[in-house]
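Chemist: Given below, in the form of structure tokens, are the structures.
Values in this text are rule-based calculations from the coordinates and carry no lab data. Computed from a prediction, not measured in an experiment: that's the story for all the values here. Cβ atoms are built from the backbone, for glycine too; each structure is taken alone.
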Structure P
Amino acid sequence: MQFPITIIPREKFSDHPLLARLLQLHDVPEQIYIAGVLPEIKLDEYGRSTPRILTVVGSRKHTQYGKQAIEKLISLLEGEEVIIVSGLAHGIDSIAHISALKNNLKTFAILGNGLDKKVMYPSTHLNLAEEIVDSGGLLISELSPLTEAAQWTFPARNRIVAALSDAVLIVEAEEKSGTLITARIALELGRDIGAIPGEIFSPTSVGTNTLIRDGAYIVTNEDDLFSLLHLSKKEKEIQTENYSNEEKIIMDLLIEPKEKDALLIESKLNPSKFLITLSSLEMKGKIQETFGEVRRIV
């Protein structure tokens, strides 16, 4: 069964405060096709919307660090009036959509293809697209429903991703990438740009670290994220972390990722107690083991 699709011509964009942002572009779309229902949006005196629209973009060749960073940051927005926008692509885009859904946030996917299911790209994300619509989100494209993705459609799509946002968060980006095109357009449109800093030796961090050098918001924690969005945090119940003595030993040692065998030796725990402690921390979502390497994720 196909998505029910609504066509909104350019002359109607001004009727909705979200789509009216597209009129700021040099190359305004002739029309927009949407699957889902446009949300009610209110603008404040600075032109910021409620709910806030946060665009999250990054590399298709993301690292585990990038995945963990965006999952953690989006989880901090649960219960807030925020919509997550991205492009449904492999990598950071899909992680952002999935994290939004997991944390009960609406999410919009801006596509580089038409909205007919036969041309959905990537086809492996069709189920994700359906979940986005079913959860009250949107699929958006300027292309007629049966238009297939092509090399030119994604840079064109990026300008829409940027225009709809209040702020853009760059997770990982190589030195020359479509992600940086989105950031440049957003900057030209006066949107706030945030970037997650990365390892200086990682090629996927060159773009983000350069953006920070050039004045982007550095986003490493909850306060940074809310500053990027110009939001006041809601009062939340403060939960004190209670670690056992063994768990505290492990967490204190994980200043950086360590090989599991090295961690065992440094912890001075007996092997049985060590494995039980690792399992406990993993179930609590405090650490992650990948190919024998253990890292903390909080």
Structure Q
Amino acid sequence: MNEITEAEFLKSYDVTKYERPSVTCDMVIFTVINEEEANYRKLPKKVLRVLLINRKAHPYKGKWALPGGFVNMDESLDEAAKRELKEETNIENIYMEQLYTYGDVYRDPRTRVISCSYMSLIDSTLFDVKAGDDAKDAQWFDVSDKLFEQQKSITNDGYILTKLYKLILKGNESELNAVIKVTIIAKGKNIAINREVLESNGIAFDHALIIHYGLERLRTKIEYTDIAFSLMPEKFTLTEFQQVYEVILDTELLKANFRRKISEMVIETNQYKADAGHRPSKLYRFNPNWEEIER
């Protein structure tokens, strides 16, 4: 029996042999801004925000979702993510990294849809956000994601830890919320983590889960990478830099410990920032060689 060549196999291959799910890309775009402060003597507080679009069509018409859309047959995932972000929000030319792939069977009421999510941290003052394509509106939402309940039970070979988080997103006129359940199952040296949305109000699809996980990843990455510098101007004070860390991590940091931690990441300049009501503060800039120094 003569075997066919690969070229002959591909020519006769039946693409309908397997059902093909649709594929989408969804983008979690974070930023940190200064909150307006009535007292000029106080430094403005930082606020963490995420970019959402208001859906123009069904399903979830009128609900808020992450920017995203379907991947075309002739483009890569990265190309689709960049195209959809530009079409729906007018944001382009930013660095995005893949976050996670979501493939629950019933996550989209239309059909089987697998979503590759992306994450980015940007300086929102550099972009003119505009809704387009199938988005009715594009808007930044303040982000709060807090643990409010946890329970741990011991098993014969490990434990089960359940955590409940309340995600709250505040926009110009809308407040959205969701409850996220994270279950950690430890069996000996093996650990499995399951995340699910228990309740979602005003947030389309399973995008509350994607935002929660994106924030979780961001809080991890800020500890060992230079991702926070994406939010900083060319020159900044160490107090401003610490505020960015604190709003992302949602915790206050000791000044001495923080400055020791980031000392190799910044370079001191001979310039100062003078703000009304405050003593002049020395300005610093990013040290592009800090990783080499760390080694």
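Chemist: A value of 14.1 was computed for mean count of other Cβ atoms within 10 Å over residues 99-106; which of P, Q is the source structure?
Modeler: Numbers: P: 19.1; Q: 14.1.
Of the options listed, only Q reproduces it.
Chemist: If helix-only ellipticity at 222 nm (-39500 (n - 2.57) for each DSSP H run of 4 or more, over all residues; to 500) is calculated from each of P, Q, which structure is the one that comes out at -6000?
Modeler: Details: P: -10000; Q: -6000.
For helix-only ellipticity at 222 nm (-39500 (n - 2.57) for each DSSP H run of 4 or more, over all residues; to 500), the value -6000 is produced by structure Q.
Chemist: Quick check on the output: 5, 22, 29, 23, 13, 5, 2, 1, 0 is P(r) over Cα pairs in 10 Å bins from 0, in percent, derived from one of P, Q. Which one produced it? Provide the component values of the computation, followed by the final result.
Modeler: Working: P: 6, 27, 32, 21, 10, 4, 1, 0; Q: 5, 22, 29, 23, 13, 5, 2, 1, 0.
Only structure Q yields this read-out.
Chemist: So if we calculate distance in nm of label points 7 Å out along Cα→Cβ at positions 35 and 219 for every structure here (P, Q), which label has the highest result? Write out the running numbers ahead of the final one.
Modeler: Details: P: 2.6; Q: 1.8.
Between P, Q, the highest calculated value is found for P.
Chemist: Could you tell me which structure in P, Q was used to calculate Rg/Rh (Cα atoms, Kirkwood Rh), for residues 67-178 alone as 1.05?
Modeler: Values: P: 0.94; Q: 1.05.
Matching structure: Q.
Chemist: Supply the structure label, taken from P, Q, corresponding to P(r) over Cα pairs in 5 Å bins from 0, in percent, for residues 211-266 alone with the calculated value 4, 13, 14, 13, 12, 14, 16, 11, 4, 0.
Modeler: Working: P: 4, 13, 14, 13, 12, 14, 16, 11, 4, 0; Q: 4, 18, 33, 27, 13, 5, 1.
The value was obtained from structure P.
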